[in-house]
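Values quoted throughout were computed directly from the atomic coordinates according to the rules given, and no laboratory measurement underlies them. Values in this document were obtained by computation on a predicted structure and should not be read as measured data. Cβ atoms are built from the backbone, for glycine too; each structure is taken alone.
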Structure P
Amino acid sequence: MRFRPYVTEKTLVLQKEHNTYVFIGPKGASKAHIKEWLQRMYGITPEQIESIRVAKVASKKRFNFAQRKHYEIPARKKFYIKLKPNVKIQGFKIGK
């Protein structure tokens with residue numbers, strides 16, 4: 001499964017104030033998949049995770065005016081990973 005960090009102003013506030021990281025994954029992904037991926041990519045063990053929340057994101061239809069074509073952004077899931085207070089994910093930088 002392929003996951004990627006989801007970085008917006010809102011998610012940066014979640015990282016800073018609540019130690020929660022947000023990732024986007026495919027529609028068929030589960031909490032077990034994200035736990036396995038976090039351990040492989042960032043070395044985060046399941047004991048270091050406080051909670052995982054999942055939100056389904058519906059597909060969206062868009063129109064590309066330059067090419068005069070309709071296209072669809074596929075459905076996906078957002079994973080909100082709350083880590084224990086003393087744990088941080090290396091590679092995420094939060095502002096100054």
Structure Q
Amino acid sequence: MKSKQTFLISSMRPFGAVGRAAIRWICHLGASMIFLLLAVLKILRPKQLIKIIQQVYYIGARTTMIIMLVGLFTGMVLGLQSYHALVKFGAQGALGTLVA
């Protein structure tokens with residue numbers, strides 16, 4: 001009787017570890033959701049909303065030139081590297097389509 005009980009307890013240990021891991025994961029998920037909810041509530045205050053709109057404008061509209069410059073150089077590097085590969089196959093005409 002004693003050995004049967006010991007066998008049952010030892011065979012249930014892996015399930016206990018899985019259960020503890022699942023409960024820990026759900027606890028962390030709940031804490032993350034509370035954090036997210038508090039962050040959203042603080043963002044939606046009237047004073048904060050004006051600041052957020054200003055920052056979105058500054059980050060988005062004011063960086064257009066930088067984004068265009070990075071896109072230009074990326075396209076040039078892509079075109080230069082692809083040209084050498086396309087020449088081997090006689091498909092230089094496909095370079096414009098590739099870069100676009």
Structure R
Amino acid sequence: MSAPSTPQQKAEAETASAARSARIAVTIFPILVILGGIVGVAMSGTLKPLAPSVPWGLGVIMFLMGITLTLGDFTRIAKRPWVVLLGTVAQFVIMPLAG
């Protein structure tokens with residue numbers, strides 16, 4: 001296959017590559033989460049010393065996710081505030097009741 005010659009062809013090739021990478025990531029991520037859960041249960045004694053660092057790690061992850069938000073994200077939330085309300089209810093009512 002020859003290299004793309006026009007800017008449009010280059011952009012299409014980059015888009016296709018990004019879509020392929022995203023598809024792979026979306027496929028592999030749930031597998032990694034399940035494997036991580038299995039390792040956590042199987043090796044809980046070994047991983048217990050890491051417990052104090054979990055809140056800090058989650059804080060860093062949440063911060064890094066937050067800095068990727070754009071004005072458009074907040075606009076969508078303003079147009080559909082019930083989604084935020086539903087998430088809040090689930091977090092503070094349904095999850096504690098579920099145990």
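In terms of FRET efficiency 1/(1 + (r/R0)^6) of positions 31 and 87 (r between Cβ atoms, R0 = 25 Å, to 0.05), which of structures P, Q, R is highest? It would help to have the intermediate numbers written out before the result.
Numbers: P: 0.90; Q: 0.00; R: 0.45.
Result for FRET efficiency 1/(1 + (r/R0)^6) of positions 31 and 87 (r between Cβ atoms, R0 = 25 Å, to 0.05) over P, Q, R: largest is P.
Figure out for me which of the structures P, Q, R the number -24000 belongs to, where helix-only ellipticity at 222 nm (-39500 (n - 2.57) for each DSSP H run of 4 or more, over all residues; to 500) was derived from the coordinates. Display every interim value, and only then the final one.
Details: P: -7000; Q: -30500; R: -24000.
Source structure for this number: R.
When volume of the Cα convex hull per residue in Å³ is computed for each of P, Q, R, the one that comes out at 126 is P. Kindly point out which one of P, Q, R the value 2.6 was derived from, the read-out being distance in nm of label points 7 Å out along Cα→Cβ at positions 15 and 47. The read-out comes from structure P.
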